[in-house]
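Scrolling down, you'll hit the structures one after another.
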Structure I
């Protein structure tokens, strides 16, 4: 596991394998790149040699640029890695991505000192978080190929003016708590479905909460039957591995606000009887990304000691076709009594969430948020890096969008057109799980309208569709790896932090 610490030693003389410096476009009449941040204060001769090398290598300082320069004559480190920031001023997300790019670029390196601009607490937290996220790699299943693949960066030091400064230490502690939660969520998403059936994920949640001030309750299949959780049971009916509902509760003394997170946790989604095409089905191990985010968010909230009550519900099931599976046309009776006609068994996430939303409201949260890799329509509408936000409260929707922006996650507010509700009318039950007509029209929106039916009047509620960003099937970028990303964890933690501070 990558470790991170602070250093106020001279960057030029510190014994390390790689010195990471920041560069930006020189500007004015100068061409090429200029050193910025702590590296700009190197002694004159080393600075001149480094800048001459950067010019010779064609460095421009554009954001995301990576340039390697031999360290001889510049620093004690044998290698200097220059990371482009682009033209300033630099946002926290720019610094986060730069640190993440540096960490990813140094796979196979044991030690690195990052001398990036981090004068403020927010900037330092962003650099620390980006470095820890960028150094992440999932290696559990590598055996013979493990030795041929370089290990992630092992030890990271961050250059600061005072390594013992209380504010700097607090910023790094915050970064570690959040990055740790994101990386935990990534690991669960990466894990193959055969090793993470609902009972496994429930056990992982119990283990992750051990030692933290979090109460955990796990409802097994018998408890789900006794409680009337027909949505979760209906989805899990076709699997040899029964479903679970996990409730985690963090209750700091004196907390005046309460937020509840409800996460979709389909540990593998074949589509059930309405089976998916085989192409890309291997990625359906990621269909529990919402539950992973809800788990990560409450873990980080507890580690940070946020003064807000947090409850996370993980709605866990495996959606498989078999002789016992729910069939199209079946009717399920959900927790609270609402009946659902199942027209498509591949629209299963909303079924487990219907139970989770109804149960979560019994805890009387001030804010209720569900998180789910819910619809392919979200990817069509918003692409692979942006999640959609739908809500029954305009201020809440705006707040979540703003919180996501502050932590560097891409999101976009989406509407809930009233005309879509009529398309969910069922001939035999209270509601159908997909529209009877116009199924391809606004699929992300109609799914949110369905979920809204399970939210009581007066309850502030938002739905996050993270189907795009939860799993990165493309190349790694910035601090984001290929595969599981831990999408929405940082946003949820920021929402909780805002509530803790009265926001």
Structure II
């Protein structure tokens, strides 16, 4: 009996996969010259009258003496534009010789005949005009999605420089880029990257700078996606990255239009989507995660001073905890006697080994950080006060951890905040824990071995064909903007690893 049911179920599944649904057949058809049949088709596709926000407005065009219907979704369409520039001109027209598209005064209008293409435009917020006796429909550009206004950046704050940030509307984000790059060579291509949700992806680049090979590589990878829905760039990033399990990010995330524009002017490619208050920059090297936009807005000595602080913070957060564990556990002879006696005195009543002690504090710090991010804003400072002062002090007085461990973990944790990019910040935090484990088992030798393996691994990574540590290794012609930046007048070349069509900036 079970075998019979299983065979029957398989036959039913196969039939449903092979036989196209009625809805699919309707979408594959074309506009009928009979207006009522066309209206019936759209009513079936959009489940009218159950679907309340899809409107079909019937009108009579007196000038040409024909019935017409306007179809739109009122929650995402600019109804006032439809009323002022479409319905009113059609109703007031008395000229029988004029064409329909000459009567309408809306900004964007195009003709289509395939139902599936028309449905796609309706779902994007455009209105559709169908006229009795015509085998084509008029697509009227009138989308009006709700969204935030342009606000300040949340994750990439600067003291000196523009304060504008991307929002969730791709059209607004494109306008913010075009405000900075007023060039006819700036190209914005649009692709649909999902089958069911029909999400639009915008590929932005400068055609007189970008490498054709790099551009084709990006297009091929995006076009090969086979998914029902990709709602935002954070999900797209995970689909198109090369190494899914690597802790090192290979695609740069930025919410600043000025930073995206500077990358475009160097020959990079920028991806934008609706529902994403950010952009993705392709390809990305390690140095692009280390840099910030403010460093070029500051004068030469000030910008390099902040970079020096950031590189020190990177090494402090990576090595302080693991170095303490390695020295105290395996290499105590390296510590001066007075300092060693002070450390031993503070750890006299602590029952745990140094590795367990540091690991407990590291986990506690990460929990406090995560709790501070997730709780409502008014409670955030309270979490920090409770975690840092009360729990830390109580842990020391209870002889669970020593005071020096609290200082070391706090110093490493605070230094991690100097790494602004969220993806690289996670990589450094995970790397810190891995170095702590290596130091716990093999001391300085384990730390050195793991760090060397990490460097070897970074050398092997590529982002869309570009080596991760370039232009340091392998060496390419570039502006020399790696650890420290140069004076602006000496930044002559664009990154050579991008193979731009124009290598010189000046």
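Quick note: the coordinates plus some simple rules give every number you see, no bench work behind them. Since we're looking at a predicted model, the values are computed, not measured. Cβ atoms are built from the backbone, for glycine too; each structure is taken alone.
Given a computed value of 3, 15, 24, 24, 17, 11, 4, 1, 0 for P(r) over Cα pairs in 5 Å bins from 0, in percent, for residues 63-142 alone, which structure among I, II does it belong to? Only one of I, II returns 3, 15, 24, 24, 17, 11, 4, 1, 0 for P(r) over Cα pairs in 5 Å bins from 0, in percent, for residues 63-142 alone, namely I. Upon calculation of Cα Rg over 2.2 N^0.38 Å, for residues 55-278 alone from the atomic coordinates, which of the structures I, II produces 1.31? Clearly, the read-out refers to I. With respect to FRET efficiency 1/(1 + (r/R0)^6) of positions 103 and 311 (r between Cβ atoms, R0 = 35 Å, to 0.05), the largest value across structures I, II is given by I. A value of 5.1 for distance in nm of label points 7 Å out along Cα→Cβ at positions 223 and 359, calculated from one of I, II, originates in structure II. When mean count of other Cβ atoms within 10 Å over residues 127-134 is computed across structures I, II, the figure 20.6 traces back to II. A value of -10500 was computed for helix-only ellipticity at 222 nm (-39500 (n - 2.57) for each DSSP H run of 4 or more, over all residues; to 500); which of I, II is the source structure? Only structure I yields this read-out. Rg/Rh (Cα atoms, Kirkwood Rh) was computed and gave 1.02; which structure, I, II, did it come from? The read-out was computed on structure I. When mean count of other Cβ atoms within 10 Å over residues 31-38 is calculated for each of structures I, II, structure I gives the greatest result.
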